[in-house]
Structure 1
Amino acid sequence: MAKKTPFYDKHVIYRGRIVDFAGFLMPIQFEGIIPEHTAVRTSVGVFDVSHMGEVEVRGKDRFAFVNHITTNDATKLEPDQVQYSTMLYKDAGIVDDLLVYNLNDRILLVVNASNTDKDYAWIMENKKFDVDIKNISDDIGQLAVQGPDAEKVMQKLCSIDLSKIVYYWAVETSLGSIPVLLSRTGYTGEDGFEVYSDRKYADDIWNMIFDAGKECNIKPIGLGARDTLRFEMRYCLYGNDIDKTTNPVEAGLSWVVKLDKPDFIGKEALLSIKEAGVQRRLVGFRVIGKGIPRPHQEIQVNGETIGNVTSGTFCPSLKKGCGMGYVAKPHDKTGTKLTVAGKQPVEVEIVKGPFYQHGSHK
């Protein structure tokens with residue numbers, strides 16, 4: 001039976017179209033994907049991301065343990081700093097991508113909703129050192145307040161100077177009298193904050209944020225716009241662009257892999273992969289003319305299949321179809337023209353960087 005987040009009743013009140021997503025009843029949209037997408041790009045919107053998983057790691061060896069199970073270097077984190085990372089199987093396939101928070105007395109791992117149970121089981125299977133690990137996912141309510149007006153809205157509720165919190169840093173503070181973890185993070189490319197609290201405060205926090213955002217025409221945002229916003233930034237989506245059959249090198253995530261740190265799960269396999277060289281790479285491409293690439297469609301050159309689309313949709317900010325997919329080398333160079341095979345073939349060109357180049361994140 002699908003779970004309800006602590007904000008479920010709010011989604012019903014705001015007439016969200018509810019679907020079963022990752023085992024949760026979640027809103028796919030409210031007003032519509034394009035107006036919700038535009039609200040985040042131009043003003044501010046609020047996402048319920050309470051379905052995400054949270055795992056606490058406590059104990060004197062917490063940094064050594066987290067370094068053992070993740071690819072980035074957790075020991076480089078300063079207090080209240082946040083890090084993007086991946087966890088790997090021994091063959092370097094990706095268990096998940098995640099955020100790592102270095103908090104006062106613990107490290108918080110925030111994982112993808114559909115992977116929470118699997119990730120927690122994998123973390124416990126690989127437990128070593130002196131650590132205490134707890135899955136607190138069901139206790140947490142989480143909202144993402146995203147858009148160029150996000151700081152303006154949140155500053156009304158917070159006594160600390162939010163302009164001092166830079167991108168990928170956090171603070172344990174309060175909204176009114178409610179204790180929260182507030183981080184300047186998000187998956188939209190816009191400025192914004194993610195708010196973690198005990199689920200019992202969900203109604204109060206939602207009401208406070210929406211009251212504070214009235215002058216900015218704040219809107220609730222569904223899963224549909226959440227996906228188009230992340231896609232325009234070319235952020236990977238687990239299950240589409242990365243999974244256990246892909247590795248960080250071919251996925252363009254080498255920047256979160258620190259091979260110079262002590263041994264971690266998947267390191268040996270990654271070293272072998274780097275030495276041998278990858279045979280394919282995840283690329284982004286923009287449609288030439290008309291058409292929209294769709295996941296699982298074949299990518300071709302002169303009629304020869306060289307890969308598959310992993311993510312593809314219409315980009316509301318660009319008013320053009322774009323896609324991502326793995327293509328065999330040497331067809332992965334910027335500027336290469338490819339064909340996405342479908343009922344009507346779509347001509348595309350590989351481009352560098354995010355599809356949307358004007359995000360407001362600081």
Structure 2
Amino acid sequence: MANKYGDVIGVAVLAVAVLLIGLFQVFQPGGATFGDLTGGIVTFSTMVRIGILTIVIVGLNMLMGYAGQISLGQAAFYGMGAYASAVFSTRPELFGLPESLVAMWWWPWVVILAAMGFTGLFAYLVGRPILRLKGHYLAMATLGLGIMVYILFRENFGFRTTETNITGGYDGLFDVPRLAIGGFSLWPVERYYFFVWAIALIVIVLAMNMVKSRPGRALRAIHSSEIAAETMGVDTASFKVQVFVISAVFASLAGSLYAHFQAAVSPAPFSFEGSLDLVVMAAVGGMASVWGAPFGVATILVLEDLLRARLDLIFEGASGEIEVIVFGGLLVLIMIFMPEGVFVGIRNRINAWREERAGAAGDALPEQGAAK
């Protein structure tokens with residue numbers, strides 16, 4: 001019964017936690033904000049970022065954790081969504097779009113959907129040849145893809161004239177408008193928080209249904225052995241491309257949400273380092289579980305905020321290099337003691353504790369009977 005309804009309970013618990021955090025920030029009982037609860041270490045904006053990145057990592061977990069396909073260029077798809085929303089919201093004159101159209105409240109939503117469609121199509125076209133590769137060859141191919149997309153963003157697609165300033169180059173783009181529904185703006189940040197986490201919860205539920213369906217079982221079979229999966233009639237090439245496209249679409253959606261949250265985009269978050277950060281989040285949370293996504297993102301972002309705010313209490317005058325060293329050491333410890341990820345590690349320990357208690361209770365029953 002617990003296994004059957006475990007995911008439903010998990011979604012409900014996460015939804016309640018998100019709701020309580022949001023309501024606390026909105027009503028601020030006693031004048032305290034969410035940041036005050038964490039001693040100013042974790043801000044409310046961090047909670048929004050956790051929701052946005054959860055959407056990316058859910059798709060990455062499906063690709064790497066379930067299908068076993070390595071991707072070191074996921075930030076490229078994340079950036080496609082972000083730049084699409086930024087460019088078509090702030091540079092309408094480059095495409096002959098009337099400003100009256102771009103000013104409509106529904107225009108950013110159209111761009112988000114169009115960006116998801118374009119990113120999915122792009123992932124399909126590049127995924128068909130790339131996913132024929134395996135192992136480190138696939139890793140190198142996705143790495144190269146991510147670097148190429150990042151360079152295009154950074155170098156303004158190769159245009160050198162000010163009249164064709166599409167991406168803003170190194171500086172990026174600013175004044176990305178906030179999202180709205182009719183006359184209702186999804187801002188200030190408290191409103192955007194609820195919106196982002198609603199999307200994140202929907203993505204989590206969709207992913208759970210996918211991995212429990214027949215395609216999800218096919219992905220796990222591909223991860224275990226492509227040859228065995230093919231002998232069982234699984235179209236491995238088709239399923240790998242499909243999950244690659246799904247992960248790219250999720251990343252694009254998150255990228256658009258990020259652009260409208262930051263109200264600006266620049267190339268840095270979509271570099272190789274950005275892709276590597278995403279892989280680290282997926283690995284720390286647990287790739288072989290949809291629930292690993294929010295756990296991994298929260299662990300990494302909270303650790304970063306904690307070290308940035310409190311490391312100087314341990315190492316007086318600590319510099320950024322010390323912060324990186326300590327952060328890397330903590331990641332090593334996490335992977336040593338929880339090699340399958342934080343979520344899977346916690347779940348396994350809870351299950352082991354329950355089994356131990358059940359075994360102890362079972363051993364005690366015969367002794368009580370003998371005493372009587």
Structure 3
Amino acid sequence: MWFVSIIIVNYNGKDFNSSCINSILKQSYQDFEIIFVDNASSDWSLEEVNETYQKEIKNNKLIIIKNDKNTWFAGGNNVWVLHANKKSEYICLLNNDTTVPENWLEELIIAIELDKELWAVGSIILNKWMERKTSSKTFNNKEINTSSFFWDTVRKKIPEKEFKTGIFYTAAISWCCFLYRKEIIDTPFEEYYFAYAEDIFLSWLIISCWYKIAYVAKSLVYHIWSWSFGKSPSDIKLFHWNKNQIINYIIFYNIWRKILLFPLFIGVQLSHIFINHPRKRIKSKYESWKRIYKNRSKLSTTKRHITTQKKISQREFISKLSYKFNDEVFYTSQKKRQINMIVAINKIYKIYCYIFGIPYTK
């Protein structure tokens with residue numbers, strides 16, 4: 001059996017923690033520990049977990065860590081380095097606003113053990129309140145989420161070969177559920193990411209080392225979509241969203257690729273402003289560049305570290321990503337004019353890639 005450390009980061013998640021933990025404890029695969037990291041919550045959620053799971057705490061099935069301040073998602077997930085069991089072979093990062101069926105963990109372990117070149121896997125993410133038939137619709141459409149050159153979420157068609165095996169190779173695994181081999185990385189995230197796109201950082205770091213990552217069809221996670229940051233874009237969400245998009249562009253591409261992709265990158269930045277909430281987005285982009293300039297020495301250190309680990313060329317790395325800056329399917333609530341803008345920009349980007357010979361995933 002392979003031992004798994006499951007990391008759950010909590011900040012005022014009183015309404016969700018018990019259902020998440022209970023679903024994990026019912027797993028068919030029981031060789032795991034839960035590390036519950038509380039980011040200085042003020043809603044008594046930590047106290048509730050302490051009181052409810054005394055037996056699991058006593059048996060070291062549940063380990064509780066209390067941070068003195070909110071270290072956000074990136075910082076909260078880094079603490080397993082000090083507290084995870086020494087015999088752990090896998091680390092699984094799981095959102096607390098989720099529940100999982102009994103075979104969730106078992107299917108992830110089976111999939112990653114079947115392919116020694118597969119170093120990280122994720123589950124198919126479904127809206128927690130949707131009917132189970134949603135998963136069948138997803139498989140019939142033969143599409144999963146992946147990332148673009150600038151880590152926006154796009155849809156990827158699943159090749160027939162992958163569809164039959166139930167393991168769908170991709171360029172980015174969802175932040176909601178991310179299981180990877182412990183030996184890959186000592187500390188999963190750079191803490192200046194704080195939140196949003198840190199999962200893309202980890203995904204890109206793994207694939208740049210020529211390791212595969214994939215979704216597992218038989219492993220499902222029910223997630224309360226957007227609970228952690230709300231449906232409307234707050235100032236802090238937009239700030240970190242923009243900041244981390246720029247950071248990924250800076251640290252993962254060499255000078256030549258930055259130049260080649262720069263027109264597309266600028267197009268992404270401008271398009272975001274015109275799609276919705278222009279005043280908020282302009283402010284967030286300005287604040288993002290200020291923060292990046294302040295942390296430029298840290299970014300340089302990260303970039304050097306990534307460069308030394310890379311085992312594939314920039315061309316091979318980019319070929320795993322999509323040319324789209326975003327997918328209109330995620331903007332169904334927007335006005336028709338805005339959706340048409342996204343469709344038009346994506347067509348222009350495709351032509352640009354063709355002219356300049358920029359590879360991308362189909």
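The numbers here are math on the coordinates, done by the rules we state, and not lab data. Here the structure is a predicted model, which means the values were calculated and not measured. Cβ atoms are built from the backbone, for glycine too; each structure is taken alone.
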Checklist entry - distance in nm of label points 7 Å out along Cα→Cβ at positions 23 and 79 computed as 2.3: which structure among 1, 2, 3? => result 3
Checklist entry - distance in nm of label points 7 Å out along Cα→Cβ at positions 207 and 255 computed as 4.2: which structure among 1, 2, 3? => result 1
Checklist outcome for this item: Value 11.5, 34 of Rg and Dmax of the Cα atoms in Å, for residues 167-222 alone was derived from the coordinates of, among 1, 2, 3, structure 3
Item to check | Origin of the derived value 61, 45, 44 (Cα extents along the principal axes in Å; candidates 1, 2, 3) | outcome: 3
Checklist outcome for this item: Value -14000, calculated as helix-only ellipticity at 222 nm (-39500 (n - 2.57) for each DSSP H run of 4 or more, over all residues; to 500) from one of 1, 2, 3, is from structure 3
